[in-house]
Structure P
Amino acid sequence: MQELDLEKTTHILNSIMEAELAGVVRYTHYSLMVTGPNRIPIVQFLKAQATESLLHAQQAGEILTGLDGHPSLKIAPLEETFKHSIYDILLESLNHEQAALNLYKQLLEVVTDASIYLEEFARTMIGQEELHGMELKKMLRDYHPGQ
C-alpha cells in the first residue's frame with residue numbers, strides 16, 4: 001500500500017462538500033420552480049435529491065475531519081439560468097450530477113491503494129452518482145426543449 005496524500009485527499013473532499021452543498025441549494029430551488037401536470041412527482045424527486053446531497057456533504061465532511069482536515073464553509077458556484085422548464089431543470093441536474101461524479105472519480109484516483117475505506121467510499125459514491133445520471137437521462141427522454 002502507498003501512503004495517503006492527505007493534502008490532495010482533503011482538497012478533493014472539500015470540493016465534494018462544496019459541490020454537494022450547492023446541490024442542496026440547486027435542488028431546493030428547482031423543486032420550488034416546477035410547474036405543470038407532472039409537478040408533484042418531480043418535486044418529490046428533487047426534494048429527495050436535495051436531502052441526499054446534504055447527506056453526501058455530511059459524509060464527506062466527516063471523513064475530512066477524521067483526516068484532521070478543516071471543512072470549507074463555501075459552496076460551489078451556482079449559476080441562475082432563469083430557465084425553469086422541466087427539460088432545463090433536468091438537464092441542469094444531469095450536468096450537476098456529472099460534475100459530482102467527476103469529483104468522486106478524482107477522489108478514487110488519489111486514494112487507490114492508499115486507503116481501502118476511502119476507495120470503497122469513493123466507489124459507492126461513484127455508483128450512486130452514475131445511477132442518478134441514468135435516472136435523469138431516462139426522465140429527459142420524453143422531454144424536448146420548450147416543453
Structure Q
Amino acid sequence: MEIVIYKIETLLEKTRDYIFISNDSNLRKSINPGKWSKKEILGHLIDSAINNLQRFTEIQFFPQPYKHRSYKQDELVKANNYQEANLSELLELWISLNKRIVGVIKNIKTEDLELEILLENNDIIDLNFLIKDYAIHLEWHVNQILYNELEL
C-alpha cells in the first residue's frame with residue numbers, strides 16, 4: 001500500500017501546483033462539447049473521493065461480501081455545479097478528502113485488504129484491488145487536468 005499512498009500524495013501535490021498557476025477561466029473550458037471541463041473533472045474527483053472514502057471505511061465492518069454501489073457521475077457533477085463553484089474551495093476539499101483516504105488506507109489491517117466486494121455484475125474483488133483501482137482512476141483524471149489540452 002505504500003506505493004498507492006505515495007501515488008495519491010504525489011498526484012495531490014502535482015494537481016495543487018498546477019491549479020495554483022492556472023486561472024479559473026482556463027479550467028472552465030471544455031475542449032469538446034458534452035465533455036467535462038478540467039474544473040468539472042476536479043469536481044468528479046471530489047465525488048469519487050467521497051464515495052471511495054465511504055467504501056474503504058464501511059467494508060471493514062459491513063457484512064461480507066460488501067455490496068459495491070455505483071453512483072451517477074454526470075448527475076453528481078451537474079447537481080454540485082462544480083463549474084460555478086469556488087476553485088480554491090474545490091481544491092481544498094479534494095485534497096482534504098484524499099488526505100483522509102490516505103489515513104484510512106494506512107490504518108487498514110493487512111488481512112482486511114482481502115475483504116470481498118460484490119460488484120453489481122456479480123464479480124468479486126477485494127479491498128486491495130479497490131484501493132489500487134482508486135489510485136489508477138485518480139491518476140487517469142489528474143493526467144487529464146495536467147496534460148490533456150486536446151481531448152477531455
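Only the coordinates and a few stated rules stand behind these numbers; no lab work does. Please read these numbers as outputs of a predicted model, since none were measured by experiment. Cβ atoms are built from the backbone, for glycine too; each structure is taken alone.
Output the label of whichever structure in P, Q has the greatest value of relative contact order in percent (Cα under 8 Å, 6 or more apart).
Values: P: 32; Q: 38.
Of structures P, Q, the maximum of relative contact order in percent (Cα under 8 Å, 6 or more apart) occurs in Q.
P(r) over Cα pairs in 5 Å bins from 0, in percent, for residues 43-98 alone computed as 4, 14, 20, 23, 16, 11, 7, 4, 1: which structure among P, Q?
Working: P: 4, 14, 20, 23, 16, 11, 7, 4, 1; Q: 4, 18, 25, 21, 15, 10, 6, 2, 0.
The read-out comes from structure P.
One of P, Q was used to compute distance in nm of label points 7 Å out along Cα→Cβ at positions 3 and 59, and the answer was 2.9. Which one was it? Don't skip to the answer; put the middle values down first.
On the way: P: 2.9; Q: 1.7.
For distance in nm of label points 7 Å out along Cα→Cβ at positions 3 and 59, the value 2.9 is produced by structure P.
If we compute distance in nm of label points 7 Å out along Cα→Cβ at positions 19 and 91 for structures P, Q, which one ends up with the highest value?
Values: P: 2.1; Q: 0.7.
The structure with the largest value is P.
Can you tell which of P, Q yields 2.9 when distance in nm of label points 7 Å out along Cα→Cβ at positions 27 and 107 is derived from it? Each step should come with its number before you reach the end.
Numbers: P: 1.5; Q: 2.9.
Label of the source structure: Q.
For mean count of other Cβ atoms within 10 Å over residues 115-122, which of the structures P, Q scores highest?
Working: P: 16.1; Q: 12.4.
Across P, Q, mean count of other Cβ atoms within 10 Å over residues 115-122 peaks for P.
If mean projected area of the Cα convex hull in nm² comes out at 8.5 when worked out from the coordinates, which of P, Q was used? Present the calculation step by step, with values, prior to reporting the outcome.
Numbers: P: 8.5; Q: 9.1.
Structure of origin is P.
Taking -20500 as the value of helix-only ellipticity at 222 nm (-39500 (n - 2.57) for each DSSP H run of 4 or more, over all residues; to 500) derived from one of the structures shown (P, Q), identify that structure.
On the way: P: -26000; Q: -20500.
Going through each structure in turn, the value belongs to Q.
Computing distance in nm of label points 7 Å out along Cα→Cβ at positions 11 and 35 gives 4.5 for which of P, Q?
P
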